[in-house]
Structure I
Amino acid sequence: MRDALIGLGANLGDPAATLRAALADLARIPDSSLLRASSLYHSAPLDADGPDYCNAVVLMRSALVPRALLDALQRIEQAHGRLRPPGQHNAPRTLDLDLLWVDGVRSAQPELTLPHPRLHLRAFVLAPLAEVAPHWRLADGESALDAARRLCAQGQRVRRGAALRAGD
């Protein structure tokens, strides 16, 4: 069993409702358990256009190998209508589930890079991550909370919202 951090995001439809439904789906992944979920966080799109995003981070424990966990996440995305238009890397989306980190695993495969290669650049990920894993640190030793504060001071805006609970 390994701990894993998963980022959730959506900015189409009813993003908060989608993230709550996705949380319930995450709790049903075989050989895995949901340990903690952050509050919902709201932010403007970063390096993209479209409506504001609703984001969260969950801490899970899973016996699945990282690739199998990623496959489970992508099945959940597809069930929620996720499209991946060619050439539109940061397009608005109904649901985005990112495997951010898996304890003790480094991967540089094209289909799975761990830790997530842009994790340290995104306050909308680091702020909720700090809520579920307050002692977690970036590779350079900076805490997730300090990194989120630094990025917000540089202009990224993130606003904490309601608790994320499945089925609300």
Structure II
Amino acid sequence: MGMSKLDELVKELCPEGVKFCRLNDLVESITIGINPRKFFKLNPDDADCFYVTVRELNGLLGVKQYDKTDKINRKAVDLINSRANIKKGDILFSNTGTVGKMALVQETPKNWGINEGIYVIKPVCARIMSRFLYYYLEGNDAYLQYSKKFTGSTLKHVTQKALLDLLVPYLLWRYNVK
């Protein structure tokens, strides 16, 4: 039986093979949003921004605002982003309930912030492409790893530590791919 196209590409582009390393070695950090209870109010009179929960995570299209999306003001966005520090290319990852629902951040946010049910995974661009990591985290291999570490009985949750321990295929490129 001949080599598949994938096998040929791996042989050509990854002559040293595909290695695995911990997600911890491929990311700057995993940060988190803020719960409004103690820090700010949802839907205040001066709200002109929106509050991202799992519902607003829209995959490769980024985040989407809906009619039912809660609104927040500029002060709340600044507070959230002082902690979450969301930038273009980061991956938003739901850590509670619908664990693993994601969005790839298209632009550094100007008018939205995230709640505490969402992790911001910050890939080191020199080591792994955001889109590759997104696709890997979306797949069965990643899910099988982190789902074994769920906490909570009714509402499932995955910890930052469990995600950082995830083994991710890491291609040793022969070429400097941009």
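Name the one structure among I, II that mean projected area of the Cα convex hull in nm², for residues 76-147 alone of 5.8 was derived from.
I
A value of 0.60 was derived for FRET efficiency 1/(1 + (r/R0)^6) of positions 44 and 92 (r between Cβ atoms, R0 = 25 Å, to 0.05); which structure in I, II was it taken from?
II
Using mean count of other Cβ atoms within 10 Å over residues 12-19 as the calculated read-out, with 11.1 as its value, let me know the right label among I, II.
II
Taking distance in nm of label points 7 Å out along Cα→Cβ at positions 60 and 132 for each of I, II, which is largest?
Between I, II, the highest calculated value is found for II.
For which of the structures I, II does the calculation of FRET efficiency 1/(1 + (r/R0)^6) of positions 20 and 52 (r between Cβ atoms, R0 = 25 Å, to 0.05) return 0.20?
It traces back to II.
Can you spot which of I, II the value 1.7 was calculated from, given it is distance in nm of label points 7 Å out along Cα→Cβ at positions 4 and 28?
Comparing all candidates, it corresponds to I.
Given 20.2 as the derived value for mean count of other Cβ atoms within 10 Å over residues 36-43, which of the supplied structures I, II does it correspond to?
Numbers: I: 20.2; II: 13.2.
The read-out comes from structure I.
To which of I, II does the computed value 39, 37, 34 (Cα extents along the principal axes in Å) belong? Before the final figure, lay out the partial values.
Values: I: 39, 37, 34; II: 66, 38, 27.
Structure of origin is I.
Suppose distance in nm of label points 7 Å out along Cα→Cβ at positions 124 and 140 works out to 3.1; of I, II, which structure was it derived from?
This value belongs to structure II.
Read-outs: derived from the displayed coordinates by stated rules, not from any lab. Note that this is a predicted model, so its numbers are computed, not measured. Cβ atoms are built from the backbone, for glycine too; each structure is taken alone.
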